[in-house]
Structure I
Amino acid sequence: MTTPSAVPAAVVVGVGACLPARRVANEELSGRLGRSAAWMFQRSGIRFRHVVEPGTGVGDLAAAAGRRALERAGAGEVSAVVVATSSPDRPCPGTAPDVASRLGLTGAAALDVQAVCAGFVYGLGVGQGLIAAGTATGVLVIGADALSLSVAPDDPTGMLFGDGAGAVVLRAGHRAEPGALGPCVLGSDGGGRDLITVRGGGCEERSRTGSAPGVRGAGPESDPYLRLEGREVFRRALEHMGSASLAALDAVGWKAADVDRIVAHQANARILAMLAERLGVAPERALSNIEQVGNTSAASIPVLLDHAAGSGDLEPGHRVLLTAFGGGLAWGATTLVWPHLPAHPPTLEETVCTTPW
């Protein structure tokens, strides 16, 4: 019988990120959304976000972030690629096989994970499972989204979303070594699926309205845009990120006071502050870059990890809690002791991808 200690752990050995070059300030959105720049910042904590230019897809961002993570991880076999996204380049096939091919990983297992803003933590759980099962000795996990393309032009919700991608490389290792992920605590509640949703474009709509591709006038016009019930999402995000975080801490025998850094999904600055308060963690230990990049959905945690590692806000030996909440509803949390990783440029500007894809 295999004992738990003999099962290989998933260890973080590289991190990278990519933000599109176009940077949009609140002032640029003000006229279209009918809200002042100051109001947007007060409600969300966001001043800027990066958005894709025409012709740039999620696969482009994902490949760029993955390439940076692989370069920083150095040598080592990567035999699986997991891309967490709710804005794939195509409904079919998945984005991951294309990203793997572009990174020279043709033949690797590759799959998409769809858990919206919780997708990266779910992706870590998938990568952890592949390593524990012996299916892969190295896994590239990428969170990538371009939700700026999914929001109605006049919807104030659009102030929240920026685009980007972040990635980590996992390798098989030992549970006690720095970088080893603790158990991934994951959960969902499909009863809340309408709180964060894009209703149009799926087979549910086509089946109910008869609006299959190529059939003219068979049903009402679909709603292709992301819809968000902000007040209820706020409440449930606090509830579920809080409970998942406590479960993840308990799984590794940590108390909230042991946490050096919280790296939470960057949904809203007020949620981040209230989550730290609810967990009993000093507010300065909750890392954030939402003011500069907005809510990048599945990319938000790995982009923040990249920024914090570069700036020195994350240091080797820090006990780190990762937690996220998103559509589904879905949520998750995990822990790790931050490892020593190769140094990389500390500024947010260095994350911007200006070279050809």
Structure II
Amino acid sequence: MIKLITLLERREWTAYVNAAAEYDFYHTWLYHSLDQSGDPFLFVYEDDQNYIAFPLLKRTISQTSFCDLSSVYGYSGPISNRKFQDIDDTFKDDFMFSFLEFLHIEQNVSVFSRLHPLFNQHLLFEKSGGVHENGKTVAIDLSTSIEHQRKKYRRNTLKSIQRAWKLGYTIRTSNNREDIDQFYEIYTDNMERIEASEGYFFSREYFLNLVGNEDFDCRLILVSMKEEVVCGMIVTFTQGIIQGHLVGTKKAHLINSPAKFLVDEITLIGRNEGMKYLHLGGGVGFKMDTLFNWKAGFSDLYLEYKSWRYVANSLVYHSLVNKRKIDNAINIDFFPLYRALLNGLSMGCFFN
């Protein structure tokens, strides 16, 4: 049986997410409701007691009768009441047959979905093809001792944390409007300073709707020097996984790296609450760049990050690419290619 659940059916969407064997906050109704880039829906294939649910964003393709599908910012992909390595091939095949038929009927040209590095979602798509190796992300294993964790820190990372201790930095968790506004300004200033691409900017309302929401555990954790807020991070706590979602530091305090101190402090909170991982993510565009190197200063636990890039209608896909006068052999990491911003590929907005 197939169901298409929209944002109008919040309770049903939430029920499927909560019943999943593995999920993250990226799958939730509320997180999808904050996305303005398409129309969110949950494709559900169900058979007896088992199901696979796939959250996606539907987008129209300008000046055509066709659409394509994408995913929210972050790590989403399909979920199920069983772990993907435990789902038999017949059920996976039946899901894919139904989903590909849905793509054809709904005139969807392509599908792009970011997959979760800690789940084995790629197993669902192996036969259909389109699984793409994006690179690696960094995670800190919270099941080891804090002493072992800190031995994994690079020397300069540990030195920065020790310096923060001496300087008297403190942390606190907050969900009040004034603090959220402060962090919004810090984060936005950071993105402007590094000339980030549009995909890394969010509205003030986005921050307000995230922190302290009722659908999942999302916290704003701030670093202060005396009374001044100098750094912060929005983090989520879901099913044993802490995600470092957004982070920002005041320019004047970058020299002291308070964000490194904050990461270390968040691992202490996570340990106290029985979390398994702090997932820091990858580099810009998931490349092994300076951002990745900063994160790798905390851990040598690298996870494989994949995406599913599937062309459902090859004829229309190539027609759209040709209409944009884009060479199919062009060496850029962007999917679908017909949406590529050829003059605006700045800070890693490589997937759309």
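Quick one: distance in nm of label points 7 Å out along Cα→Cβ at positions 33 and 73 came out at 1.9 when computed from one of I, II, so which one is it? Don't skip to the end; give the middle numbers.
Details: I: 3.5; II: 1.9.
Considering all the candidates, the number was obtained from II.
Name the one structure among I, II that Cα Rg over 2.2 N^0.38 Å, for residues 25-88 alone of 1.27 was derived from.
II
With FRET efficiency 1/(1 + (r/R0)^6) of positions 9 and 57 (r between Cβ atoms, R0 = 41 Å, to 0.05) derived from the coordinates and found to be 1.00, which of I, II does the value describe?
II
In terms of distance in nm of label points 7 Å out along Cα→Cβ at positions 41 and 137, which of structures I, II is highest?
Greatest value across I, II: structure I.
Kindly point out which one of I, II the value -0.69 was derived from, the read-out being log10 I(q)/I(0) by the Debye sum over Cα atoms at q = 0.11 Å⁻¹.
Structure I accounts for this read-out.
A value of 5.4 was derived for distance in nm of label points 7 Å out along Cα→Cβ at positions 153 and 313; which structure in I, II was it taken from?
Working: I: 3.4; II: 5.4.
It traces back to II.
I, II: which one has relative contact order in percent (Cα under 8 Å, 6 or more apart), as calculated, at 25?
For relative contact order in percent (Cα under 8 Å, 6 or more apart), the value 25 is produced by structure I.
Among I, II, considering only distance in nm of label points 7 Å out along Cα→Cβ at positions 161 and 201, which has the greatest calculated value? Write down the numbers at each step before the final one.
On the way: I: 0.8; II: 3.5.
Once distance in nm of label points 7 Å out along Cα→Cβ at positions 161 and 201 is tallied for I, II, the winner is II.
Read the figures in this text as sums done on the coordinates, not as results from a lab. These numbers were taken from a predicted model, which means no experiment stands behind them. Cβ atoms are built from the backbone, for glycine too; each structure is taken alone.
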